[in-house]
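See the structures that follow.
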Structure P
Amino acid sequence: MSLGMPDAVSSVLATALDGLATRQNVIADNIANVDTPGFRARAVDFESSLASALQRGEMSLDGVSATTTPTNAPVGLDGNNVDLRQESLSAMQTQFQYQMMSRAASNHFSLISTAAGSF
């Protein structure tokens, strides 16, 4: 591993953090528009793209991206389909996942630092 190139684990963690950040932003937008007539909630998926790239053994994750699609939640009389309870649950879950990925990244970099210091 050269010092200028991220290793595979760092790339996966960075991609996951980016995807989770995108999801947090979309959830915040959904919640902010809970009372906006005609607003359609959106969901984010990056896990499928990331898993496919890893299964193919791709070393570069440049092609992995988060996709945003409308949800299938029922639409109310005003044309809005934001489910505040579901969005709040998704926000908490995403926050927990982000914290876990951040901790994993921190631990990974500590391990690399420790290993580099032993040479």
Structure Q
Amino acid sequence: MKASTRTLLNRVLNLLLLLNGAFILGTGWLMDQRLPRGRDGHGLTVLGLGRHDWGELHAWAGYGIGVLVVGHLLLHLKWLHLIAAQRNRWKLAVGLGTAVLLMALFVLIPVRG
């Protein structure tokens, strides 16, 4: 990949990460502070959307930021190996593996009713 293409991709990824992060922070605050749980929040809407609707958007933005982070890590894999992991592949594997295990933990935890 050419350096100019890589730089543009990095800028776009960074911008999308910033905007998505701001959206997640904003919708989280909105649901917590302006659209309370339970009876107090029943029937309240912001821009025509209730708490459940905002929660759906918040969740999808979370998935989106996950995809963007993976793209960002792939774009900076060389830096991760050389600098962050100090040229030790095992350090890189431990760091990324720990992140994958943490995500898997939430997928695999049993749900009880």
Structure R
Amino acid sequence: MGELRVRKIQEFIKQEVSSILLRELKDPRVGFITVTDARITGDLREAVVYVSLFGSDTEKKETLQALKSATGYIRTEVGRRLGIRYSPTIEFKEDTSLDYGMKIDKILRDIEKKD
């Protein structure tokens, strides 16, 4: 599969999943969530969608659980909108890079205060 096509499909999946979560998913367990990235295999069969979650640890767990229970609906909608023969299986993973960046920023500010 062409690398350019895979990248376009990844971006499309990222946008569509974000749109579905914002406008169509009505699960009260879903808290504040941002789709940060989507990765798809070269054969377009499996996709991993990275999400940034905000809130307490229990709220994050509930949001991930809600996303896992809505995976079938999201997969169907993405497949329908994408218009390819097989809709990819979707797995949601938490993107912790924002938390990591904030932790590094705090450490740097603490060091700056000491000097």
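Could you figure out which one of P, Q, R the value 14.6, 45 for Rg and Dmax of the Cα atoms in Å, for residues 33-72 alone was computed from?
P
Have a look at P, Q, R and say which one yields 1.25 for Cα Rg over 2.2 N^0.38 Å, as calculated. Spell out each step's value before the answer.
Working: P: 1.33; Q: 1.42; R: 1.25.
Computing Cα Rg over 2.2 N^0.38 Å on every structure in P, Q, R gives 1.25 only for R.
Values quoted throughout were computed directly from the atomic coordinates according to the rules given, and no laboratory measurement underlies them. Source: prediction; values computed, not measured.
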